[in-house]
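Each value in this text was obtained by applying a stated rule to the coordinates, not by laboratory testing. From a predicted model like this one, the values you see are computed outputs, not experimental measurements. Cβ atoms are built from the backbone, for glycine too; each structure is taken alone.
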Structure I
Amino acid sequence: MNRSLTVIAVAIVVLAGGGAWYVQSKLPVRQGQVALAALQGPVTVRYDERGVPHIRAGNQADMYRALGYVQAQDRLFQMEIMRRLARGELAEVLGPKLVDTDKLFRSLRIRERAASYLTELDHQSPSFLALQAYLDGINQYQANNPKPVEFDLLGIAPRPFTGEDTISVAGYMAYSFAAGFRTEPLLTYIRDQLGSDYLKIFDLDWQPQGVLSPALAASDWETLGALAQLSDQALSQAGLPQFEGSNAWVVSGKRTQSGKPLLAGDPHIRFAAPSVWYEAQLSAPDFDLYGYHQALVPFAFLGNNPDFGWSLTMFQNDDLDLIAEKTNPANPNQVWYYGQWVDMTRSEQQIAVKGEAPVTLTLRQSPHGPIINDVLGATAGNTPIAMWWGFLETKNPILEGFYQLNRADTLSRARTAATFIQAPGLNLVWANAKGDIGWWAAAQLPKRPAGVNPAFILDGSTSQADKDGFYPFSANPQEENPARGYIVSANFQPLSPAGIEIPGYYNLADRGQQLDRQLSDASVKWNLKNSQALQLGTATGYAQRVLKPLLPVLREVVTDPGERKLVEQLAQWKGDYPLDSTAATLFNQFLYSLTEATMRDKLGDSFFDAMLTTRVIDAALPRLAASPDSLWWDNRSTARTETRADTVKVAWQASIAHLKATLGDDPGQWRWGVAHTLTHEHPLGRQKPLDWLLNVGPFAAPGGHEVPNNLSAKLGNAPWPVSYGPSTRRLIDFAEPSHGLTINPVGQSGVPFDKHYRDQAESYIEGDYDKPHMDENEIQLNTRSTLRLVPAG
């Protein structure tokens, strides 16, 4: 026995030693010297205590090549999985479950647009040369270093990264903004299958001409419901960032304590491990910027230096239309277009599938755009649904836009950079040390025919889907140095100076109104400290708007004395979401139970589930609550006609029963921090035991849906896993721009077992901030290691 134990002990030591060697071989090298081909001179990379590289080069080509190299050290797998998702190549490494996702992304034609986009670029422009240097840095790292752990687990064979990959990732970003895939089928179903009275809570004009012609068949509606679900699953189940919303505001010097502008920003993006942003300070002659970079993009999407800085929010304009085509009864490959039958084009692609034979995907395209329901194959309905998408239809020199924005120190230069951003639509909120503040809604807005509401699927046999070009940039919403002294951007619907309609899928106004109320207080002088409290706010007036018309009903239908106390607790609640709140838990559960009781029976499972992922449900629920005679209150599954009181009672009883079953019989234990948690999920973290190794969390999470600290979970039954929220929090006072504040939700590194993989996660959830280092003396004081990149040979 002793001999056997000795053998086992030796085996464990060998395995542990081998495991430690294996893990160590995968970690980034942040110290020493590395030779890189094509460098013109040495580059110094100093890493601070958070693992952020501070890159100093003798020229900008070397600077971007070094950025590619060091970002690949930390994020190579993120780069790989992002390009595969965008280009429809996940099944090759993740297996047959991802075939439908690949089909969806290939049907979007992102691959083809990326190829044509590159041919349109000036290959001698500074932005293109910077991109090529950056990609070369990535490829040199990949070619000369061990593969990431995930490559080994999945059997990924490395291949060079290209400009097409960069543009494809931009296409993914644009698609993740597009709510039309989920919203337009839903609203069209309500209009055409339920009727105009059911649209009233969505505050949409009923189109008196009626339904689509020809009317969609039952199989078509099943297809659209499945497509809406696939659209959500393709994003939510990939463990990759999805863009959801954002806060940004800027305050002029006359409203700040320092007398200089103060910039705040926290883009709202789906949480993942690693997080979306890669921080880096880039320095070269005539260039210095502390930036936040995405995978495969060399130019910072967020950033600042001592002279200027900016943040972004989603514009959320509707730049994607779904179009139902009328087909020729004698030839289903022809559609009616401008008074005649026109052939659709066809092409085939092979999707490689791990462990199985390739899958053939047939892609069709009508004159209006790609046919997107073909991804469902044999289960697709008979009506082709085409897609018009701004990403495919605009010149969209977005790389040039961000190249210029990274260098924009004046209002004029920032405005010019904004004109190059066309799809997806973004709000650019900007300030400089001279005292200017500005905001531009950057997008190309299409000219649709008068009276056409693109919230619905359009009729391809008419002129509904026509586009008469685009409006000029001057018609976009924008402000420069407004007299009130501040600007707020929080995804609510903005107004055009030209008075044009701007259809879109905007967030509730409550979050922006909450920020505006506080920023408009003339007695407050804003600084970094009180701005932190503003970013971390956990309340809006939304809950009170929903509850106000329902409280009298609840007091009428709730008879149990203990439950009546809970009703009064809701009546006294201020609509905030701290960790210890039980009212927040009760309200969230009641909100879902009310939604389910009123809508599932009319929409069916697929459209109901799709609706929960849209923004229109947020705006509909307060209107429903205040509409005692709405047809939604009746349950179609019963013989009687239910009233609002009947359905509110059912929803309340369902809420109490579920919370008791899930969180216990004592309502005092229904704390928000128990029911509302955040886990940063790695793309492979759905597989046990990889979840334990690769995911970060769970953490009890304050905040909630559409409050300033927008830690949002999908509307559903408790408990609620947080899906998205502030992807970073930034605060910059331009009196001391080198002493701003920031935080990463997880950590700078995407390499499992690296010390910077999860080192900021607890600070983030607790509402703490770190200090980015931009001043040379502070960089020196906080340098933990130095990597020198030198010319090869």
Structure II
Amino acid sequence: MALRPFCCALLRRRSTLSAATALGSVAACLVISQPKAAFAQFKPRSMHVNSQQRTSPNDPATFQADKVDYNDVEHTVTWTGNVQVWQGDRVLRADKIVYDRDSGLMAARGNVATIQPNGSVIYAHYAELTGGMKDGIMLHVNSTMPDNAKLAANGMRRTGGKINDMSRAVYTACEICEKDKTRPPFWQFRAFNATQDLEHQKIDFRDAYLDILGVPVVYLPYFSMTDPSAKRRSGFLMPGLTPHDRYLGTYVTIPYYWVINQQSDMNIQGLFATKTGPQLSGLYRNRLNFGQLSVRAGVAYDTHRAEMYTNNFGHQEKSGGNHGLQGHVFISGNFSINKYWRAGANINYTSSANYMRDYRVQGYGADTLNSNAYLEGFGTGSYNRLDGQYYEGLNQGIIHNRDLPLVLPRYTYSFTGQPDMLGGRLSVNTTDFNVKRDNGVSDQRGELQLNWNRPFHTKMGQQFLLTLRLDSMVYRARKLYQQPTYYNTSHTSVTGQVLPTIALKTNWPFVRTFEHGRGTQLIEPIVQGIYAPNTGNNGNDMIPNEDSMSYEFTDSTLFALNRYQGTDRLDGGLRGNVGVHANWTWDGHIVDLLAGESFQQHITHDMIPYSGLDHHASDVVARARVIPSQYFDFTARMRLDPHKTKINFGDALFSAGVPHFRIRGGYIYEPVTPYYYFATNYRAYSPNQLYTTQTSELSGGVSVDWQNWHASGFSRRSLSRKNFVSLGGDLGYDNDCFAIDFMYLKQYTTIGGQQRNSTYLVTVSLKTLGAFGLK
């Protein structure tokens, strides 16, 4: 027995070690074997709480304690004072533990704590454990779990290390009051008994009450939840209930979450409605080593039939084939081939727009469903992309499928070189495509764009940028007499354009500091000269137009070489752009201003109306951004016609408030609605009423929060059409474990014949349990 004094001395020297240190790095002093086994000294392996290894009753039990007493008559060992015992992947800590060497029973008293394989910790006043700590009983139990979840019970029986049966159980994820621990948490589940299944990661409650602030509000004969220690587990999610919907009536949703394996899962949902047939939908996700895949799909039996309605152009519209068996599929994926190349696709298809409307499928409300598949590569300063694009119309009141293009293929290449011996940098760009329409222009384009930039500056601080650019395109097109060009020809056309451009831009910033260096002031005159042959914007050259439908002359495009969004239309001619940029910044205050104008030699009278370039001297564009303090900010832009002293474009945004309270507002004005310009043959007829209707819209909102409460409201109103666009509000409360939110939204717009509608949504969230919504 020479080993005993040595071990006791070692234990006394270690009596000051903390529990955490003891769990992580402990030298074995004694090995308690099963009955009739000999004592032996050994070097223990490192202990890992989540090792996922199986604990066997034959595993040695390693301990640490301040004092050890042996009773050879009763065959017991008593450990007292900061006792810690671990066997396999289980750890037990207590003030005193009595170990029966014959039965293998451990009786622990005082501040008993045991760590389970899932990482949760169980505390108790008294415990009797055997079978490698996998079986036994505990009294006055409470357990801490992830996400601040807590589970307590009067008593617990552990079976096989997998099942914990508890009596008079209480569960919550709320904070416990430190000053008064008897005060009930914000919410809790009280159950006559509960079973924690560690193997299947779930907790079942029987005869349970949900208490809010100590008051029972819901009785549940049976309730099952996922153990908070489980990161992912298959099972039913919180169902949803909507008492009323225009197309579904009263409907319920029952979702189920399925964990397929470590990298993939699936969410399946059944929808059952009173006004139409059921729907089954699902979301499949798979995260691979070389990419990811997502598939969202659904199928339903839609009993609604299409209704005839008159669209905004005065045409009768009816979507056929939108009843009976319907469905949708949305596929998204991207995959890395190697470190230079990757491929992907976004495939979106629905059997009808009305099906998406009836079943509230995400994406309804847009004008089109867009699909593409692509292959792209990345190099040093270069980018390649080969793709195809397909569009499906959703808003039959505006656009039909026969009007939409199929783009196959489209090729994009971009390259930017290193500075050359002259100090310039060359870039090469091309976008080539083949476009096919059933109703409309079908065309092909090949493009090559070369651009050379050479920056330099003078000793006086002037900054210059010299740009040489060459745009060249070749086209082959047919049915040019249809949308979107409406040319007066029925022949197949082969044409092209070449436009060389030279531009010189100079900035001369004048900068000074003030407020002892804490503030800066900048005055920066900007002058730019651009020369290119006058092409008349290619409007009479039978050139198709796929990427330059919109022309924008604002502060953001004042110094752009081409103010169209694409390159099918190019800005030509001799022109000069001038502007002044001013900025003041000090102590968190910002004032930033820009104003400018463009002067051009040639006037293009058939340009889109209200472009701002109808005269040799253009409209004046300006921008202002003012932030005087953290309590207020303001941004505004405008375009002023100096010939008629009329504003042709303007928008503004502001935000003001103090902590816990803020208001926001915005305004936008334009004399036309540009979206509708290409919707009709504007060459044969006067612009339609939709296009010539002013865009004048005002929006605003307010938000307030105080402690755990928050509220907000917003509104958008079209002043030109004299009606609201939308309005709504939100009111909610949240704390560390509970949230409730009330939302209201009223939509006044018409989409595909659907009239205005209102939505009410109530959402209740209980931490670790999930959210329940009523819409």
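Couple of notes before you dig in:
- Structure from which 0.00 was derived, FRET efficiency 1/(1 + (r/R0)^6) of positions 182 and 614 (r between Cβ atoms, R0 = 25 Å, to 0.05), options I, II: II
- Parent structure of the calculated result -1000, given that helix-only ellipticity at 222 nm (-39500 (n - 2.57) for each DSSP H run of 4 or more, over all residues; to 500) is the read-out and I, II the choices: II
- Label whose coordinates, when relative contact order in percent (Cα under 8 Å, 6 or more apart) is calculated, return 5 (choices I, II): II
- Of the structures I, II, the one that 39 was derived from, the read-out being percent of Cα pairs over 52 Å apart: II
- Across the set I, II, distance in nm of label points 7 Å out along Cα→Cβ at positions 94 and 278 reaches its highest value in structure II.
- With distance in nm of label points 7 Å out along Cα→Cβ at positions 142 and 358 computed over the structures I, II, the top value is the one for II, the highest of the group.
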